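Derivation of every value follows stated rules applied to the coordinates shown; laboratory data play no part. Quick caveat, the model's predicted, so the values are computed rather than measured. Cβ atoms are built from the backbone, for glycine too; each structure is taken alone.
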Structure P
């Protein structure tokens, strides 16, 4: 397999992949290319601090006390000024909805735990946990059945 990257600011961006047959790799490449919006970070605010948060370091984005909050890999909470539904359009495809008020980075989910109430909780690598709605869990399960 060959790989070639040409960076030229004067040409329109284009990605071409020539393969013998479709595979899981080609599907991942297509998903990555189609989901990339040209943005790979967002601004987060905490106390007097303003910080650029890369999408890869965000565990999840949730609503806490009617504010949109991003939780990073260290468990720090940052207030985000965008609405959750607007973020859903710019976030990469590896951010999945786990309930009505939370978007989760599926690469940062450690495991799914059964809750006492009969539901399911998503446990993130930073230790944060949030419930997964039945509707979203069914969609997540369908997504993983193809693997």
Structure Q
């Protein structure tokens, strides 16, 4: 994935698509920084983490832009989010996600909300980068409340 991002930066530079170049350069920079600071290898998982983090940050920015009435920045940021999501693995549907959560619940057999950490520990590697973790967390919380 990292090599694809690097080659796409060059391709978008040739096309003079500054939005895509800047967006990908930001993600590449995040990956490089994480690689240097944490001394981890550059893997697809690391790239997915940085893409997910970039999307999350942009979603938070949109909320601030809405408060300030900056429609121009909202539109630009939404374009960046849509573009970055194209690099993530295929997203899980609600049905697929529910099935995975049910399987983890059967495996962990939680008794109260205190088991949230155990559930997330089992579930995260299965769904990371394939869905919004904020969504997953709220789904698990509601399931735990219904125990």
> 4.6 is what came out when distance in nm of label points 7 Å out along Cα→Cβ at positions 13 and 117 was calculated for one structure; which of P, Q is it?
Replying inline: Q
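Ranked on FRET efficiency 1/(1 + (r/R0)^6) of positions 21 and 109 (r between Cβ atoms, R0 = 41 Å, to 0.05), which label among P, Q comes first with the largest value?
Working: P: 0.85; Q: 0.25.
Across P, Q, FRET efficiency 1/(1 + (r/R0)^6) of positions 21 and 109 (r between Cβ atoms, R0 = 41 Å, to 0.05) peaks for P.
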> Which structure, out of P, Q, was relative contact order in percent (Cα under 8 Å, 6 or more apart) derived from, given a value of 19?
Replying inline: Q
> When mean count of other Cβ atoms within 10 Å over residues 5-12 is calculated, the result is 5.8; to which of the structures P, Q does this value belong?
Replying inline: P
>> When helix-only ellipticity at 222 nm (-39500 (n - 2.57) for each DSSP H run of 4 or more, over all residues; to 500) is computed for each of P, Q, which one produces -26000?
In response: Q
